[in-house]
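J.: So, here come the structures, one by one.
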Structure I
Amino acid sequence: MKKFVTTLKNIWSIEELRNKIVFTLVLLFIYRVGSYIILPGIDPNKLDALHKSAQSGMLGLLDAFVGGAFSKASIFALGIMPYISASIFMQLVTILVPQMAKIQKEGESGRKKINQWTRYLTVIVTAFQAGAYIGYLNSPAIKDALIPGYSALFLPSTIIILTVGTLFVMWLGEKITDKGLGNGTSLIIMIGILARFPEAIGQEWAARTTRGAGGLLFILVEILLLIGIIMGLIMLVQGTRKVPVNYAKQIVGNRQFGGARNFLPLKVNAAGVMPIIFAQAILFLPTIFTGFTGDGWAKYFTDHTNWVYMVVYSVCVIAFTFLYTALIFNPKQMADELKRNNGFIPGVKPGQPTADYIGTIMDRITLPGAVLLAAVGILPGLIQLLFGMQQNFSTFFGGTSLLIMVGVILDTLQQIETQLLMRQYDGLMSSGRMQGRQAVTSGI
């Protein structure tokens with residue numbers, strides 16, 4: 001406890017770090033306040049139907065990412081997700097299109113061009129999603145919340161407000177990245193997910209206490225189980241296979257360069273959270289064509305506790321993990337970089353043999369990583385099925401939400417520890433350095 005208090009004092013004593021923390025908290029507070037401002041033309045007292053309908057499938061996932069703003073019909077109902085969709089699309093384009101990859105390699109100017117195109121694409125995506133959201137609000141079960149006298153202006157005003165709201169949230173994220181703790185987009189998503197935790201644990205507490213004695217014991221067991229899952233997920237996020245790399249000695253004049261021994265870290269979960277997002281999007285498609293009536297085979301894809309859903313979902317996650325890893329991981333480029341820097345793997349010839357060796361190792365560690373990622377994805381359904389847990393609370397036991405929270409928190413703690421170590425303070429942990437997950441935003 002004394003070490004913890006000393007660490008907090010050290011953090012607060014650094015003016016630059018203190019200003020970054022305060023700035024980040026203020027912008028996150030502004031975002032949360034905006035999440036409670038209702039769109040014009042909607043009666044806030046008649047949103048119960050909207051809240052109930054936005055609790056499952058991809059709608060439930062979107063509502064979790066925006067901190068409940070979707071089910072509140074807020075001006076931030078779409079949150080940062082259109083920007084995330086545009087960023088993912090641009091990321092895939094830069095991988096698949098050689099001309100875009102060339103622009104990306106131009107340095108700062110290329111990065112600015114891609115960022116500008118991403119913003120333009122965000123406006124287009126937000127406008128389309130705003131139109132879909134208006135159609136969703138006009139569905140028979142929800143349209144009672146719309147105020148009839150405002151119907152003429154509802155369509156244009158809602159599209160404009162939702163688009164401006166998303167751009168404002170995107171601006172908040174960029175400001176947090178520039179002047180705050182960094183990874184502003186990831187922090188906004190994380191704070192939206194965490195905002196639902198008090199309500200979820202309150203629902204679980206009410207459900208357990210009404211079933212009779214032992215409610216407190218059940219809650220404690222569930223909290224311990226959640227802590228254990230988080231610890232296992234940290235190991236999955238940080239897990240790497242270190243490939244030894246030697247660098248040849250070079251004599252330039254009277255000085256010697258190289259001759260060092262290093263490691264090439266290959267991540268067990270290189271694809272991050274993307275396979276889970278893709279799998280959920282694929283399983284959501286059948287519900288678009290069949291509706292949410294629960295009739296026929298569509299019911300298998302709307303209930304995450306169904307065994308058919310879990311099997312299909314796991315297969316999709318494993319397949320997308322291999323696919324996305326193949327897109328973002330280039331063994332040939334790694335082998336060329338090693339050869340260019342006079343590096344080599346002991347016992348392996350430079351060039352194509354090195355690329356084949358790295359690719360083989362990556363395939364071997366990707367399989368257990370994909371299986372574990374699929375297990376994390378179906379954990380909420382398993383937990384709810386086995387323990388009779390409330391659905392909102394069970395979503396914190398795995399899936400996209402928990403992966404994002406763990407990755408963002410690790411990266412934020414690493415940012416703070418870097419600031420401490422730069423000023424010759426002790427780190428956050430006495431047992432060693434923090435190892436966060438870099439580039440969490442691109443992983444999302």
Structure II
Amino acid sequence: MNTPQHRALDPRHRATLRWVVAITAVTLVFDGYDLVVYGTVVPVLLRDPSQIGALTPAQAGALGSYALIGVMVGALIAGAVGDHVGRRRVMLAGIAWFSIAMGLGAFATDMTVFGSLRFLTGVGVGALVATAGALIAEFAPPHRRNVYNAIVYSGVPAGGVLAALLALLASDGDGWRLLFLFGAAPLVLLLPVTVLRLPESPKWLLARGNVVRARQVAERTGVPLPETAPREPGEKTKVGFAALATRRYAPATLLLGLMSCSGLLLTYALNTWLPEIMGQSGFGKSYALLFLLTLNGGAIVGGLIASRSADGLGPRRVIATTFALAAAALCLLPLGLSLGILLALVAVAGVGTIGTQVLIYGFVSTYYDTAARAAGVAWCAGFGRLGGIGGPLVGGALMGAGLSPRGAFYVFAGVAVLGTLVTCLVPRRAAEPASAEAVSVPGPLAGGGASVLAHE
């Protein structure tokens with residue numbers, strides 16, 4: 001059925017959307033690369049004190065957490081300013097910031113300097129993760145937003161796979177520095193393209209009261225604009241984090257943060273400890289990369305498939321299902337099954353953990369309206385990052401306590417069950433203002449128009 005919501009996109013809108021998706025997806029590939037590459041170089045740093053000084057395992061773990069803390073800080077900063085200064089400016093600043101910080105990390109010869117640069121790199125990563133979802137939500141058509149979000153956020157596990165593969169090619173000694181230099185490539189390859197091809201969101205411009213420029217950008221890009229009722233003199237609209245504290249959004253904001261916290265705890269716990277847990281189950285070290293590639297590969301493929309269902313069935317129902325699938329797969333992993341079945345279960349676990357986090361970002365970015373969208377995604381990425389920081393610590397505590405692999409998997413399955421319950425409690429999306437109707441943006445030809453329904 002060719003409903004207004006499913007009409008073909010204006011050619012200008014389609015071309016703009018392709019550039020937005022490509023830029024944000026490549027950005028998050030490098031984000032994922034940055035967050036995983038440190039783990040691939042830790043063995044070298046531990047064995048060779050001439051690199052950044054003598055490291056103990058505890059110090060190496062602390063250095064790894066600095067980037068995650070930076071991601072949390074960067075996401076919250078982006079949420080605080082993104083709804084005020086715009087999506088484009090945050091993206092440009094974030095790309096430059098994390099590229100420079102990571103490139104400088106390749107030249108660090110001191111543990112303190114290296115740790116500081118890891119934190120600063122994380123700040124840039126967090127700003128980009130928090131802003132990408134807002135961009136997709138404001139450029140993608142409503143009936144395809146979850147698919148496009150999944151494509152973009154699948155860049156994070158794809159970057160992790162890239163880091164693992166390139167690490168196999170890096171030599172010992174100073175070879176790790178080349179891996180960090182590669183992480184700075186967006187400064188010269190991606191940033192110029194972003195400057196030329198990434199427009200500001202016309203919906204954000206309209207929400208900020210810049211009607212003339214919003215219509216100019218909408219006409220150039222073909223992105224449909226919602227009508228907005230004129231504001232009364234002196235009327236103020238709450239923007240950013242202030243909007244999240246309103247009665248309309250506060251309960252859902254807490255629950256969405258807990259969803260993200262559960263998803264990221266599982267993501268980082270499994271990426272860090274799955275090889276060790278499976279090693280204790282009798283698998284040699286040669287299987288470590290295979291399990292990690294299967295986990296992240298399953299997340300990419302399964303996340304894309306699940307996102308199509310989310311566009312049809314609604315993201316909340318699909319996220320609850322993928323969390324439940326993760327719980328079931330994690331409970332089955334320690335049962336001594338054949339390698340083929342284990343790999344299939346690891347792939348399902350990837351869908352239910354890393355893939356679920358991809359779906360959560362998409363859900364959050366479409367849950368909030370334009371005035372609160374960047375802050376909502378930032379809250380999800382920032383508060384949820386507490387789970388990311390805690391995931392490796394929880395896994396380490398379980399291993400240190402001598403818990404069996406079966407017990408560790410059951411604990412992780414319990415977190416997935418908690419994620420399922422929290423997801424089911426998220427209230428239905430608050431109703432949009434009645435004025436959020438579609439409008440026709442005049443085309444470049446006389447009498448042309450592109451009427452597309454544009455519910456936020």
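What follows is calculated from the coordinates using simple rules that are stated; it is not laboratory data. Since the model is a prediction, treat every value here as computed from it, not as a measurement. Cβ atoms are built from the backbone, for glycine too; each structure is taken alone.
J.: With helix-only ellipticity at 222 nm (-39500 (n - 2.57) for each DSSP H run of 4 or more, over all residues; to 500) derived from the coordinates and found to be -24500, which of I, II does the value describe?
T.: II
J.: Assign the value 25, calculated as relative contact order in percent (Cα under 8 Å, 6 or more apart), to the correct structure from I, II.
T.: II
J.: Where is mean count of other Cβ atoms within 10 Å over residues 273-280 largest, in which of I, II?
T.: Structure I gives the largest value of mean count of other Cβ atoms within 10 Å over residues 273-280 among I, II.
J.: Continuing with the same structure: From I, II, which structure was Cα Rg over 2.2 N^0.38 Å = 0.98 calculated on?
T.: Considering all the candidates, the number was obtained from II.
J.: Quick check on the output: 3.4 is distance in nm of label points 7 Å out along Cα→Cβ at positions 33 and 121, derived from one of I, II. Which one produced it?
T.: Working through the options, I get structure I.
J.: Using the calculated result 13.1 for mean count of other Cβ atoms within 10 Å over residues 145-152, pick out the matching structure from I, II.
T.: I
J.: Compare distance in nm of label points 7 Å out along Cα→Cβ at positions 241 and 265 across structures I, II and report the one with the greatest value.
T.: Structure II gives the largest value of distance in nm of label points 7 Å out along Cα→Cβ at positions 241 and 265 among I, II.
J.: Here's something else I'd like to know. Computing FRET efficiency 1/(1 + (r/R0)^6) of positions 41 and 337 (r between Cβ atoms, R0 = 41 Å, to 0.05) for each of I, II, which one ends up highest?
T.: Checked I, II; max of FRET efficiency 1/(1 + (r/R0)^6) of positions 41 and 337 (r between Cβ atoms, R0 = 41 Å, to 0.05) sits with II.
J.: Match the computed value 191 of volume of the Cα convex hull per residue in Å³, for residues 185-376 alone to one of the structures I, II, and report its label.
T.: I
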